[in-house]
Every structure is written in structure tokens, then in C-alpha cells.
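> Take a look at these structures.
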Structure I
């Protein structure tokens, strides 16, 4: 639809048949800009014979009438050389058109292949992978706007809404039931006029929608317009004419020029053409700066960067206009820039199909910073779509209108509310590392913050307060942390357009190592040959059993290694503290019913030899009896023998031993003599 509302000039020389061929009926419709009928007859021609010019023209017909799937069919045939002529070259503009229609159809990755070819043909470059990533960011970014279709739309095309006080003015080609009305050949719809409707605070209509008077609206097109701050001056895009007659350029086309009218006593005077308009070029989409001292517009005048660039002229105190000044290559591309709007802060909103976008025309914004416009930012969804989205303007700080043909038929007016920050800003983000269980800070933790391009933005070892702040652009990041006492961890961070965001990464402590296999420990400590398990499994089991009193090997013999069995001086009855030890031995003997024991009791060297011998025998017997009577161990499995002082561990000649050494000599031994 944007082709209609920007009134692209169709030049006769573009539709002349190659080799001086006679014009066909399809050519004549195409020449008049009647693309709907031209496409019908080109279909018939191509069914019989395929010529390059017919392919070019039918692709243009479907492109201009928004039938993108059909346009892509013929554009693909054209760029692949599926026509009869030997010369398979074609104009670079068709690479750009194919990029656009494929993007509109949702296949922007394939479309970018043709955009890359287009760029390379004009000595520019395009990184496809980066472009795909940027487009996906446009689609996935957090919406900065809420939108809603207005109620004053019609079945026809409506766009260019401007709110002034309690009314909304807009452009439309709706049918007003005029008798003998003329229609625009391109769309087969009435010519564009400016309308007004009263609205409430929700921008719902309160009455009828009526056209502006004939001093403003004519038999031809009246397109985009803007008002001065007091509402008494209007600037209008209008078909170029003088004294009620069309004016044509050298290519016999009717350009679009800018006009101005004032309102006196509530009535609009006639429109007057602005002085800087030049025949042969179009000037359209006027927009005033907030102070009213500059008029911005779109034009295809010579000396620009592309087909349509954005310009401004100064408005002097006496009402005269300066010379047009191009906004430069930061804003303008080799393609089309349209529909400028200057916010109260001086920021430039405009539509473009030359800057990377979601498809067809997208809305962009360029911030006014230190006397210059910055690199344009795509406003993303929902303001932009795969189709034409354009003509965005605000009527207060946060609310406004824009137009879109996303319904795939005609333009509709949408109202919006800005809910987010549209300019790229850095936002404060706090990062913390905490214990997953206690939630306490983890001191001396190593951290790193990495952006989506795998560039490390921050790397440090934090102190006891395991936190740091970073100013970040909205986007995706990775935050990771390591500590010798914790399992390493990382998290994906989505920095959004808000201040003071907090991101907490939790680490889990590394658990202590699993205790070693007690059997393996015993094997190592006792230096047991593992072959013993096969050669003598019973002996291996006894030596490696960790339950109850352990079994040790001494000089090839097996012994239960018990805590000392204590007896009172000169006594042989079992003390209570020794009963506990013997009970444990009895429990183990119950598990090994084949074991036979020899209980040996020894005394120290104090006392006579005879006395010590008798005492040791009684102690050994008392031990055997306790195991038999209290521990229920079969007495036949146990032998006992007293050795008196004859087998000391520490020799004590002349009783020259300490109490500790005497205690070592007073002992009981439990030898396994059968298993």
C-alpha cells in the first residue's frame, strides 16, 4: 500500500518493450499504472511465451498490489533466468524486491541472500549471519509498545492519523459515494483525501467522519499532512497541479509536491505550493519540528543517497523557506526513507525499507544527541511486522498513531502506548554468588560475565561480599562462577530494560569424598595378599570383617584383637567394663560357629610365680565361663590356659617396670585355633 500512498512515479521509458517490439495490451495497462489489469494480461502472455520484460512487469504488478506470493514466484523466475532471451542479466532492483517479498512471506533468511547480492552490486556488503541475529532480536525483544486498531478505520486504506485537540485527522481512499467519481488506476479506489472525526479520550469516534473542504481536498490525491502548533497552518502532500490542472514532468508523470494553507476564522484558505518544490521530483510527507522552525519531508530530488531521502528546510520568520538539506547517510540509504516525525525531544521517527528490518517498510527512531541524529533503531514488534508499517507519530509523550497493511489488504490506523524505553541504554545489573543451601555469600569466588559473542566483559575474584554491579545493554549474557569448595555453575542472564536488576547464582558445596572401602583399608593396613580370598576364603573373611572385634595375624596365627580385659588386683571375676568387650566377642563368635578359641591369660611379675600361675588360670577360666554362660558360646569351642608371669610383653627384671608396663603384661589373648 505504501507504493500507492507515496505515489511512486511510473515512467514511460521503463515500460517500453525491448527491441522496439509493439506494446501489448498488458504493456498499455502497465504504462497507465493499472497494475491489476496489467497482471491479468501478462499472465496470458507468459502462458504462451516467456519474455524477460513481461516477467519484470508482472512481478512489479504483484509487488505494487501486495500480492507477495505471486510476486515472489515471478521474481524467482526472473533472477534464475527462466525466460527466452539469451541475455540473462536483470536490474539489481529485482534482487531488492525479492528480498522484501520473501521477508514479507516470513522467509527472511532466503531473502537476505538476495539482499546480500543487491548490496554487493552497489559496492556494499552484508553479513548474513549477523543480519539474521539482528532480525531475530527485533522479533524477540521485549515490546516497548501496546497497540490497538482504531475504530475509525474503513474497508478502504486509512493512514496518516494526526490528533489535534479533540479530533483526529487522517488520509483515506474510502468511497464517499460521490457521483461520477474518478478512481486511481493503481488501486481501482477513489483518490486520497483528508478526513476528520471527533474522538473521546480513548480515541473512539464521537460522530461522523467527514472530509476536509474542497479548498484542501481536490479531485486528485491529498496525502500526508501536518499542522502547526496552533492548528492554523496545514502542510499537505498533494498531486502537483497549477490552476486546477495537473503538471507533468519530462517523463509525463504527475509528481507529488508540498502545499501549505492557513485557517482564518475557522475556514481553510486555498493550498499554495511551497517555493522549493521543483518539477521533475516529488516532495511528500511533511513534518514540523516542535518549535515550528524546520519542515522535514521525503523526496526523490537529485543529489540524494537513494530513491527517496529525508530532508528539511528552515522556515524563516518571514515565512520563507531555505534550501533543502539532506539528513545524511546515517539516516538515508540507497532505498526509501519516508514519513518523518520529530518528537518533542527532537528525536526523529521515520519509515524505511533500506535499514535492516522485519520486511517491507519498518518504523525506526533516531535519537537527537549533541546536534546529530544517532544510528536508527528498529522499533521491533508489535509496531513493526513483515508488511508495511509506517507513519508513526505521537500526540503526547507516550501515545500516538501509526499505519500498517498487516491485514494483507489495505492500510489501517493503529493507536499505541509506549510502555518501554525505545533507545539503547545501559541498565544497572547486580550479580551475586550464594551458597545453595545456606543462601550466604561465598567469599573468594571467581566469576566471569560473557556476552552473546563470547566476549568476557568481567572477570574477578570477589571478596567476602560476593557481588558486583555492571551497566549492561538489554540482551543475553552468561554468568559463571567457580570455587574450590563448590561445584562450578553458570546461568543465562536476560538483561531487560529496567534499572537495578539482580541475578543470583547459587553454588552447591562439593560433598566430602566417599569413605574408602573398609575392606580395602584393612587389606592395605594388614598387608593381606588378595590371593588369600581364593586360597583361603574363610581366613580372608575373618581378617577383613569390620564388624565386631577385628582379627589380626601374628606370626602366622590368628587372634581377636580386643580391648584389655581388666581384673581387680588379686581378683579373677569379670569386671563390668570387661563384660562389654566380651559381649562383643560373643556376638562375633555367634556369626562364626566354626571358630574354636584358645584363651590365654597372663599376669605381671609382681607376686610369686606359683601365685601368678594360679591367678592367671583362674582368670582364663573365668573368661571362658563368662563367654559360655553369659555369651552362650559353646564351652567345647573354647580352651583356656594360664601362663602366669612366664610370657611378659615387657620383661621386668627385679620388678623394674612402670605401672603402664605391668598393665601391658597383665593381659588376655584370644587365639583362633580352628575355623
Structure II
């Protein structure tokens, strides 16, 4: 920590040079004489990754290259203010330290003489020759982002450091995680923090820390790990393997199990591969100019990638969740890397984003992401993610226990000591489908149903993936759709509609369902319908809200219960009515059978139809994308 001296164990006398490994600046020179040397870390030193290089008397310490004559460390700020915290993967570096040397390195994975425990108190243990993390770390500073640095071990030893930040960046190759580290990061996101995984092979192995965090343990074999009989969940094998059975997908959305790897001489293939955009309308791609099917990021894939189990639905990828990927995961870009089996491991890469509790996770799904930041599209994607993630409100503390490069958006100033909310141009709505000519919209049986401009009845899965609509029938003359949460007497759980002729009609949601059935008259001029609390609510062009109890459905005895708040469309969510108005606002009121004012909620993002699903409002309309959002101002989800 800045302002706190750091002690090193040294052998003999010599010289030392300390450099800021991100900027390359020499920060300190000194003479050392073992067995120890103390570095006075001034309080003025910025939070960064540092390297101390030692040399014998008469020799000049190196300031480049790598070797056993150096020690790497992070300086954290005593009073952090930056919104972004960057984690440095010291555990992975240490795992590869002395790879192939019997009883010295945790590698190679199947080598009988590999070590099962290694100490951090030994020479080496810095980044690999490829320096996967370095391009991203340098880009962050050059791009003007305010960031703090920490060791990934800090997330295990001092998880409370996360509470001062809005976003955590996991970079490049962060392969080894403890149970406590995962708990800390997942808890941070669930409380409203954000996680940007700008790497891959993330959290592949579970490790344990012993000796106060100075020894790293990873048996890679459940039969040799003595803790297996005591606490099976802490066994040091792959996170997805028995007896741990906690796949990393639940934290990152993806896994190396479905990913690919090119090693050794095969690493030359890295420069040949590129992502394919699969959801170019998503906010992650804002400002890139991409369309679905476009290639981007050549050279970013490798040397290892992560992926989700994905199926194609009418030409659009959809995560199955069979591998532990959360149901909210949205596939943004993919790469087919099955041919990499000749270089190491064949598989795929799946870039995506998903909600985890109150926070959001983005995964780039490739170790080499940082080296692609000279690509304007990769640059813009990274800025979109970091700008959005760092502008959100930080989570509450955990309970005790030009030049072709996109410009960065202007920083948002904090108000009264609080982090800034999102700017006025960010409406809180997220695109979940392409523009379509929708006249009416509802949700039933885990699917969206809509009426197209030509009177067709359409459906698609209710999810955030940009799936296409499928026509399953006709909805002649239908002006509004609704579906109840559950059946109530004669009000069945299915599709209810009002026609331009003033008739209330019903249809089962199945593809092969019978034609629409007339039920009763609707109030004259009905233009919107909602079903809630065993009753039907209809809003008319005269802005009157009418109510009909479900048990009186056959009578058609509607009664006025106040004004409709100017609603052009209605839906229900959380036991409330929500409406979309001509003034492009979302309004709400309780579903009571008496006059009650509508209250303003948020903007409507040019929607003219509205539905609800899984705690979110869903909006669309003629020529507008399908979008969703929470019915509050302060969150923005995947």
C-alpha cells in the first residue's frame, strides 16, 4: 500500500532498480546488502504494477526482459477513489513459475513430478514472456481511465477492497482462484458491482492459500488432495469437476471447457482468427458501425479462449445453460475454433454479457484481448463496457465476516460526494431484439407474443438474446394483447385480445391452438388491455380506465375506475399496472377497482407497446427495437 514500506529477502550485496511496469518510469534506485532490503514506498506513488530488478555489484540492473533477478508487486492506494479496480493474476504467474521443473512448478498438468504446493517467497513469478496483461494495463492509462490496482490474492485476503469501486477488471490470464476469492467477486457483483472479464481461461482451477497467503496449493487431483475427505468443495481441481461442481460459468458466463487453445508453435494461428458479431444492436457495440455477421478483432483470439454451450435458433446463437451459464447470458460475438484441435484444444469463443444479481458481467472470452486494442472496434467495445460499468452506482459494502480510435465519452462528475448516475442520453433500456413492426405485445408461458402490422401473430422466447420472431397464426383486427399471471375462474392463462370492432377474444398460446374465440364486448374505443389480480383493465381512446372482474367475464359489465393515465398500452408487473403514454413516458398505478392516479416512472424509449417479463418492462413498437429495463431509474443490466 502506498506509504507502507515493503521488505524483500535478498542474497548478498548489489543494486536494485524499481520501475512502474505500466508506464516504464524508474521510480527508485538503491544499494542492497542482504539478507533483507526495505523499499520505502512513498505515499505519492500511484497505484500500479511495479517491478524490482536486482543485480550484483558492478552490474547494471535490467529494466526490460524477465528473470529470477526480479520481484513484481502491486501498490494499492491508501484511500482509493478510482471507480475501476484492476486485478493482477499473481497466482497464475506463480503457477507457471519453473514450469516443468520437478517439484518446482505446478505445470505441466499431467506431469507426475509437478508440485502440488509452491511458495510466493522465491525468485521469479512474474508475467510470462508473452506479457498478456501488459497491453491492457498500458491502454487503460493512455485512454485516461482512473484505475486502482490490486493483486488477485488481495481479493481473497482483503475482499472489502472491492467496496470502494464500481467495477472490477479481470485481465488476460487469471486461471487460479480460491473459494473465498470467488465468493468475494460474486458477492460484489450481486450487490450491484460490475465485472469485466477481459481475458479467458478464467477461474479454471480452484486453489487454496496457506501460510498466511504465502503458499499456493493446487493438487489437480481429488484423490491426492487431503481435504477431499473433510471439505470436498475445497478440493483443488477444475471448478467444474467433481467433487467441487461449481462451474466458473456461473461467475463469468463461459468456460474453457467449451473454449479453445493454441500452444507452442501453434500460437502462430492467433493472428489469423477473428470474432463474428452476432448482436450488433447491443449497447456493447454502440459506435462500432458493425452489423451482424461482420468480422472484427483479428488477432485477439488466443492463446486460450472461453465459450458457452450455444445452439443456433433460426440463425441466432442462444446459450443453453447446460454448462452452468446463467439464463440471462446474451451472446454478442462468436468464433468457431474447432480446427484448433491440431494446435492444442479445439472449441469456440463466446463474447457475452449477463446479469448477476444487481450487477452485470461482461466477458471478452480471450486471453489476448489486450493486444487487440489497436483495433478501433476492440477499443470501442472496451470503452463502452468500462464507461457503462464505471458510471453505475457502487454496491453497498458486504456484510461483515480521431486516428481510427474511438473517442472516450466525457467523465460524469460526482454529485455531493456520491458517484455520478448515468447521463441523460442513457435511458436504462437495453436492446434485446431488432426493430419490428409490432402493434401489440404480451408475455405468456416464457415467450413473447406480438401482433405484426400485417395482422400476423408472432412469438419468440422471452429472453435478452436477439432472437427472430416466428409467425404462428393470425390476429385479425387485434389492437392490444394481454395475458394473466395465472388463471382466475373463466379467465384462462393464455392470450387475450381486443379487436378494433370492440370484441374481447381469447386464444391458447400453442402453435397449433384453435382460432380465436369471442368472449364478450370490450369498452368502446379500447386501445390497451391488462389482466391483473383476477380482473381485466381496459384503457380507451377517451382515456377512461375500465374494470371487469374475472368472475363476471361473461356479463360484459365493465365499470369505469378512473382515467387511464394517457396510456396507449398497458401491462402488469409486480402486482401493478404500467402504461406507455403518447408523451413517451412509463406510468404506473395499483390494480384497484376505483379511481387512483398514475405516477410517472421513467421514459418509454419511443415504445408504443409494452409487456413484462422476469421483473423487467419490455417495450417495442412500429420500427423500434425490442428493449427491456427495470422499472426504476438507477440500474441498467445486461
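Computed from the coordinates by the stated procedures, all read-outs in this text should not be read as laboratory data. Computed from a prediction, not measured in an experiment: that's the story for all the values here. Cβ atoms are built from the backbone, for glycine too; each structure is taken alone.
> Using distance in nm of label points 7 Å out along Cα→Cβ at positions 104 and 232, single out the structure from I, II with the greatest value.
Greatest value across I, II: structure I.
> A follow-up question, please. Among the shown structures I, II, from which was the value 22.1 of mean count of other Cβ atoms within 10 Å over residues 168-175 calculated?
I
> Thinking only about FRET efficiency 1/(1 + (r/R0)^6) of positions 456 and 576 (r between Cβ atoms, R0 = 30 Å, to 0.05), which of I, II has the largest value?
Comparing I, II, the top value of FRET efficiency 1/(1 + (r/R0)^6) of positions 456 and 576 (r between Cβ atoms, R0 = 30 Å, to 0.05) belongs to II.
> Using FRET efficiency 1/(1 + (r/R0)^6) of positions 240 and 616 (r between Cβ atoms, R0 = 25 Å, to 0.05) as the calculated read-out, with 0.00 as its value, let me know the right label among I, II.
Working through the options, I get structure I.
> Of the structures labelled I, II, which one yields -0.87 when log10 I(q)/I(0) by the Debye sum over Cα atoms at q = 0.09 Å⁻¹ is computed from its coordinates?
I
> For which of I, II does helix-only ellipticity at 222 nm (-39500 (n - 2.57) for each DSSP H run of 4 or more, over all residues; to 500), calculated from the coordinates, equal -7000?
This value belongs to structure I.
> Turning to a different aspect of this structure: State the single structure among I, II that was used to calculate distance in nm of label points 7 Å out along Cα→Cβ at positions 24 and 432, giving 7.3.
I
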